[in-house]
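What follows is a group of structures, each given as structure tokens.
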Structure I
């Protein structure tokens, strides 16, 4: 029997005037939301769930996404508990139950309900990216759960929000055991099927999602099913050899289990945010090709460890307002990296469908809750047309099953129509009117394509989008700017990416950084130089699988704005060692303060200093062997790049400048980024 709440609730947008909750249930819920001042028994707010505040989207026979958007008028900096009293319409008797009955592990200690504190002035926050379920590292969201538990009622120390800056799922890098679990969840919840009428799959006899899931060569061999394009591989090949070759459109090295259907994407979201559905699936019992047996065993162990901590992740997401934005792996590796990639991907029906399915799932599971008002009107009408085609498809009896395939095939065009709408949609970015103002960038769908060659990296935002960004910044003294990719990155790595681009292989090294495109780089740097833009910029980024902090100022200016590039990545991922240590040292050697190479960078008008690292442990964390003290601080020499998985933690001063910058680790330790007088990367 399925639980009444399968995933969530996840606390999304939260202000003194608005409360947004997201969750998944096997049915359309009714009931009410109640809020309580502190932990008192009498509610200060009660609202029935109805069509004015609750929107549902059915994605399967037993899977309904709920978004509750409630208008409130609550005091700020006050501990408030909340509860959802839900009624199962499929049961005859009165069965209204609260969250503690539905999800007991959602509650901290002796509390009666989950809670929140509205903090319109942001004094501290959590942030991070890159959460790969089967990576061998620990899930650092658990460190965030520990911090919230420790400061549950403390209005000054409890984090104001969690910013997830990309790669919340890895649609292009899926463990075999995860894909196997995904297919079981699709069957368990009866997730919507789809057809492939004009694609490579149809030519191979796979006409719908259910047939794809039954394919014999299903696991670790999906790259054989993914679309290819015939194009010039490199500038050298097209100019001198006059030849073309079949290339993979989806370039991820790990595409062996790439998710393809809308149902697979949705099931993956459900599995990375909740432990509940894992209790209904088997982890073994599928065919693993011999050469992948060792990898499978490693992934299996990592997934078991990942699942064991999901109850804490679910608890964290219920207690802290969580904002999200996509990066490449939420859809696919190299998503819109070059104009040539876009041309190949969107001209192929299957590739376009795969991209669209991931973006569809992103909207439902991530984008929708960031700012629900952005998706009203035309957007919702287009989405609802997709949903309507399944309203009469749900089987009333086993005898009707045979008629379903024709029904969803008949309505499949609506999925393509909505995907067309999604791919043209240009309002994924959003803001939060906090202090400092939070501005979250879409650096994926509004690209500035190269003027020189189709296979050169596109700018991360086009001129129009950058102009809109500048308007958002004017009039504010301080800004929290969320850019999934670092604006000021590690120069030696960007140089390697540039060399690969010149060699015609930008996709091989993910050559996407803000400085890769001259137009985008120049426009962005001019925004920082503009006299009316804020004096304090804190840039939060991820993407790169290591962490670092740069202090940035303009050269030759007496009143330069202060810019802090704070990169925390990954939540559950790491850059390979010892490679990251080598890059760290090379960056200091080649781009030190007196290097002539600095004159050739686009950032030569900037003075950029890299912060040193200090590993700090306390009484709650694991201390080095032989250490008897309750606290230990270990300076990590000249190291600037932090390779260990962690969750970013930031404390701000009253003027919006950073007071403390750190990464939190699951063992209770933290890496603190301390200021240095040594200039690193002009």
Structure II
């Protein structure tokens, strides 16, 4: 239609589709070529859209785009709509005033209303509008098709992070609605009333900690209690939940709402029993948090939910997977008591090992062993391993080996490796080899690696290589390890032969290792060629190694330039070497320049290493500033490292504060940091205070 208008023929087109499907944007993109050709755009809107259009339509001249966005405000006007439709029809047929292009957008319900034929004997309120729109509408679907989605994914893969996030949130193809509705969702969240805001915070925390999509309203209501300030809580009305839901369920663009009533699909594969057919109103009252707000809520990762959240989860969450995920989230944040009580709601077949681990952490070894014995009796192989380790800690080596053998007999490869470890400790190499061989035959790469090392150390080099030949996918990495062992044992030729088998793959670290061997065997020219190849497009550490090589042979300025290149490419070791060099040479100006450059880094570990350097060289103010900057990232490992440094500097209070922040963020997995166990042996309460013995 735009091309036709550009060619000299007037036309009208109305895009019909649901809210926020891209109708207005499509029109706007389409008319850009007309702007380049001198066309004007007219958007009548004052004092009202229909009045403005009707008052000035006679003044429209050739090469004008008449912009009727949200055309219901023009054509559906009860006083002027029909007159305006007639005037538009006249404009389109008046050759002296053309070419003109009329573009509009309309929701489907209005299009159906305007196109409906009147009942006999009834008024025809949209006769002119119907004639105007006949044959001049295009339907805009509410989802992008697969071809468009594939094109969008290519753009997202090219670096468009906004589009990538929208595609992830809208796998059903409702990308335009997501992009249109997201800003309004965020505005509604930021301007929400206290009850609505607290419900949203409870929902955000539930989703980021593992609760499923469909959140029970009784859970959200109880969970929200401690999110209120005392003043806000005192002002709550009796029906505050209903008021908050009324506020949050009103849709924004694209029919999105901060919270919307959800109807989980049933996935039963068998007929329901009579007792399961009735759904109570409480069960049905579930709500889903808008995907965009869920994503935004993940920025709350450093905030640990209050006690009411955990009590509500314990009282209202019934899905076993949700309970397990919440228990894990509490455990990873060192809230051991809540983790224990949540896991206690999970069937024993899935919870006994974790319950035992928590009891073990808090020092109740007797109860931990009792729980593990129960799990072992139920056939849990992981329980066998955990109980065996517990027996080892109690110096019961015979009991531990008996349990490992039970697990191995059940087909557990980890148990076979544990038995090999025990046998090696006892000096029984033959039995260890047998256990590792059994594990390697079942495909355990770790066992294969241990077995190859063992054969290499006992002199069976051919046997070690033949083992690796069976698993070509893992060969490069294992061959590097064997090469290292041979080089350490004085077999430089054998080490070089192994590395030569994988050097064609261009792996930089293989090239570096091979260069080291060439250097030791008296071939510096070959070593330099290998290091240069490794540094060319490889990791910055390869460039640092090449700098050391050039330094070794007296090319100091070239070595310094290579170190600078490696440092600015991300090598922390190169950065620290240069700082040490400048400091040792008394070049404080260079030190200051270097610190200024790298203190802008967003990598918390780079900042921590700089802080350590400043601390060691006496610049305590700079060290303090760098540590503060490193901790702003909320990286849990950086917080732990910074906590240790603060403790070494004698600041116990700040050290504990950083440690608590790390605990609130969590994500430690099954290994509880030693600092947590030492500082808070029984865990933390929801508010971050140490939990008393329980």
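Details
- Entry that produces -18500 once helix-only ellipticity at 222 nm (-39500 (n - 2.57) for each DSSP H run of 4 or more, over all residues; to 500) is calculated, selected from I, II: II
- In terms of distance in nm of label points 7 Å out along Cα→Cβ at positions 343 and 639, the structure with the greatest value among I, II is I.
- For FRET efficiency 1/(1 + (r/R0)^6) of positions 127 and 663 (r between Cβ atoms, R0 = 25 Å, to 0.05) computed as 0.00, the structure of I, II it came from: II
- The maximum of relative contact order in percent (Cα under 8 Å, 6 or more apart) over structures I, II, that is, the highest value, falls on I.
- log10 I(q)/I(0) by the Debye sum over Cα atoms at q = 0.07, 0.09 Å⁻¹ derived as -0.81, -1.13 - corresponding label from I, II: II
Every number in this text was worked out from the coordinates using simple rules, so none of it is lab data. All of these numbers come straight from a predicted model, not from anything done at the bench. Cβ atoms are built from the backbone, for glycine too; each structure is taken alone.
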